[in-house]
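*Asks:* These notes open a run of structures that come right after.
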Structure 1
Amino acid sequence: MDLNQEITFADTVFAQEVDGEMVLLDMNSESYFGLDEIGTAIWRGMQEKKTLQEVFELLLNQYDVGADLLKQDLLAFVDKLVKHGIVSTKKSEI
């Protein structure tokens, strides 16, 4: 996986923000996932932007973090979401 990916959210996942953190419910598996502040920021970024590269740039401007660490953490986070069926990715055509 790389930053040149577009995100598609599963239709069976519902997200609700509670006290500044996102809670996800996957209706297929009936599993709940809680996202911390950073996970919530990534989730919001994925909702607002078209590609992971755009999410990366948004987060790089919001947080005092090195680019390499942010890229590694962002891709690992998205990989976990993909493995749980919460999102899917495809190569961006941009």
Structure 2
Amino acid sequence: MFSHIVIFWTDPANPKDADDLLAGCHRYLKSIPGVMSYHAGKMVGSPRPVVDQSYHVAVNLVFPNKKAQDDYQVHPMHIEFLEKVFRPLCKKAVVYDFE
């Protein structure tokens, strides 16, 4: 299995951006071929200091292997997500990939 986790930061001055980003994740990413598991959501606050609370939205995608994730990266729906959702709404993103 191959996990692809993306952490997104939106503009805090535009609180609606996090909701729009999450809606875009649901619309464009979850049905791309090769995605075995999809989970996206907004940051949940925690009193624990070890929990990062600086981000706004995260997505966790699981693929059967790295090849499937590589194919996902160039899929037209992912490219459309980048152009129509990610670039207009995100200030920063960090990716964690692991097998």
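*Asks:* For distance in nm of label points 7 Å out along Cα→Cβ at positions 15 and 79, which of the structures 1, 2 scores highest?
*Replies:* Structure 2 comes out on top.
*Asks:* Out of 1, 2, which has the highest value for relative contact order in percent (Cα under 8 Å, 6 or more apart)?
*Replies:* 2
*Asks:* Suppose you compute helix-only ellipticity at 222 nm (-39500 (n - 2.57) for each DSSP H run of 4 or more, over all residues; to 500) for every structure in 1, 2: which one lands on -13500?
*Replies:* 1
*Asks:* Identify which of structures 1, 2 gives the largest calculated value of FRET efficiency 1/(1 + (r/R0)^6) of positions 47 and 63 (r between Cβ atoms, R0 = 41 Å, to 0.05).
*Replies:* The structure with the largest value is 1.
Values quoted throughout were computed directly from the atomic coordinates according to the rules given, and no laboratory measurement underlies them. Remember, predicted model here, so these are calculated numbers, not experimental data. Cβ atoms are built from the backbone, for glycine too; each structure is taken alone.
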